[in-house]
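Multiple structures are listed underneath, in structure tokens.
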Structure P
Amino acid sequence: MRIRKAVIPAAGLGTRMLPITKSMPKEMLPIVDKPVIHYVVEEAVKAGIDDILIITGKGKRAIEDYFDRSFELEFYLREKGKLEELKQIEEIGEMVDIYYVRQKKPLGLGDAILHAEKHVNGGPFAVLLGDDIIVSQKPGIKQLIDVAEKRKVPVIGVESVPRELVNKYGIVDGEPIEEGLYIVRHLVEKPSIQEAPSNVAIIGRYILTPEIFDALRETPPGRGGEIQLTDALQILLPSQEIFAKEIKGERYDVGSKLGFVIANLKLSLQRGEMRNEMLGFLKSILREIPDE
């Protein structure tokens, strides 16, 4: 099993980030000076992915424009002698082969994945959700690829979350087989705190095999009338072994307002040219906050 193709679902409406997502795709919101989806594509490329399908929807044309060449901008930068900026812009258009297909109705992540069936052409593939940025020494999706290629099975990216947050995630009931690696016994989408079998939560990284498509077609609409990928994986379980792998790294849920702000703060502190000024600014803010 070799994984060289990735699917990035980017058709969601971004309701957690309204009102800005009324006119701007959530995947194009800036983290320092790059849109969210740039970080996700970079992660895939660093993991050895050379073919990416982005599932878009209405109002998402800005994503295609971002990864396209901009000859007018390149000409302007070249004429002005802004060669460093020119290099950055040219590299965006040359990162990887990117293809697009549109999800015409917002019917959930499972339905979005179904749109990738023809493109992956019977092979295994990675899925990276645009809501999650993962900063790690080894790319998050590469950590899953290594397990999948060794064990020849689908792999779900997971992390432990506080018990009070389990109702916001798909949750895994798994049997540990080594540190940070589980054989999945059961999956449940956004259970109540009382019903959750664990606090091991599915995050936005997967390695899937073609069998997922038949399972998705069998999956009835779940919460919100949407086809849930977690439900399809549960249907697949009796006939397909599935593993869950804890991803080592720092994850930012940039689809939420708090996660978006935290990501901007923490990633700006990792930029050498900004770090000292940002630290000074943050210290001054903390001094202004009265003790309670």
Structure Q
Amino acid sequence: MRDRLPPLFSLQAFEAAARLGNFSRAAAELHLTPGAVSRQVRQLEDWCGQTLFERVGNAMRLTPDGRELLARLGGPLAALHEAVYPEPDDAPTTLQIATLGSLARAWLLPRLHGFIAAAPRVRLIVQTDYALVRPPPRVALVALRHGRPEDGGEPLFGDRLLAVATPALARELGADATRWPAARVLSHVTGDAPLWQSAAGMTAAAEGPAFNDAAVTLDAAEAGLGIALTRLSLALPRLQAGTLVQAHPLLLPSPRANLLVVRDDAATLPVVRRFADWARREGRVTAAAIAQYAGEA
């Protein structure tokens, strides 16, 4: 074990250069010259006895050793910055929330007024897309996702798979899923519709329109285009409003959950902690509502 640590400024220069992918951009962030950043990185390489960057044409690329060091540094540097420059809880700040459009519409937005009222000095930026965003260290960003817990993230609440339709279409097609025309069955292209179909005894694959957004799948069901195979957390507001009804009695536990994802180096930020606590409370309320609907409460 080494008795001393490398110079902190060398670690900061390396982290900035690795994150930004360029010595010049790192120099601008640190208010140095590119040469000074390069010297700090060389000093760190000499200290650890490893090559951290390699030059590819006019670009710099991290070596495997450099990638490993960057992965280990993010959290400790953020924690050190937090200790030296604590942010007051009431300081105006920005929080980015990356999520799916379907989860934003059905779950986040109807509840978000509660967080806004509790944190009026926080400016929210909600990004709805399918890609996981990786911001620079210490950027206050959380993600709300729907996936398998083993893939990473903290489960907020589980879910159920079900079939929904307009009241008129549910009456027309009846509750026997094996008799539904395949062309009247709607699905979400990345969802778990086949699991529900198999459990309901359906042998034919869904042949109705398929959508890459679960909320649009429900919009299509409300438009009378067919029976949507979906998840209860998204359909529950429409079931409660009566615009959709459960078309079959089967409520199948979903293999996926609704997850809160927070990068380690942002987890200590006050605004991230505040949002995470709020999301956990709302997750417990949602879990109770799902259990009540399923007759488990």
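Values quoted throughout were computed directly from the atomic coordinates according to the rules given, and no laboratory measurement underlies them. Worth saying up front: this structure is predicted, and the values here are computed from it rather than measured. Cβ atoms are built from the backbone, for glycine too; each structure is taken alone.
What the table below lists for this structure:
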read-out: Which entry (P, Q) yields the derived value 0.85 for FRET efficiency 1/(1 + (r/R0)^6) of positions 50 and 114 (r between Cβ atoms, R0 = 30 Å, to 0.05); value: P
read-out: Which of P, Q leads on mean count of other Cβ atoms within 10 Å over residues 98-105, largest value; value: Q
read-out: Origin of the value 61, 54, 36, where Cα extents along the principal axes in Å was derived from one of P, Q; value: P
read-out: With helix-only ellipticity at 222 nm (-39500 (n - 2.57) for each DSSP H run of 4 or more, over all residues; to 500) derived as -13000, matching label from P, Q; value: Q
